[in-house]
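Enquirer: Okay, got some structures for you below.
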Structure 1
Amino acid sequence: MIVLRSKVGDVSRAVFPTPKEKFNAALAVGGLLSAIAAVIVPAVTGG
């Protein structure tokens, strides 16, 4: 587990080197999930 956690941390630092980039990525994922929900919920509920 420690080795796996270390590798995940290395990948995270390589992809998102700064806290600002991590925050922006989290906002982007949240926006994407919100957009998906805006399309799926009305389709499922028939509204």
Structure 2
Amino acid sequence: MTLHVFLKDLNHQKQKLTKQQYKTIRGQALAGDVQGASKGLRKLMR
């Protein structure tokens, strides 16, 4: 998954996350760990 696609998905889930969770997952993706951020987002959405 590319960074651009992941950030789009993250923005769709923004309403379901706390501000801190959103910032943490977004920061992880921007730092280059898109795969890890994606896994973290899936865990939070469970």
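Taken together, the values in this text are just the output of simple stated rules run on the coordinates, not laboratory data. Quantities reported herein were computed from a predicted structural model and do not represent experimental measurements. Cβ atoms are built from the backbone, for glycine too; each structure is taken alone.
Enquirer: helix-only ellipticity at 222 nm (-39500 (n - 2.57) for each DSSP H run of 4 or more, over all residues; to 500) was computed and gave -23500; which structure, 1, 2, did it come from?
Expert: 2
Enquirer: Ranked by distance in nm of label points 7 Å out along Cα→Cβ at positions 16 and 32, which of 1, 2 sits at the highest value?
Expert: Across 1, 2, distance in nm of label points 7 Å out along Cα→Cβ at positions 16 and 32 peaks for 2.
Enquirer: Computing Cα extents along the principal axes in Å gives 47, 26, 10 for which of 1, 2?
Expert: The read-out was computed on structure 1.
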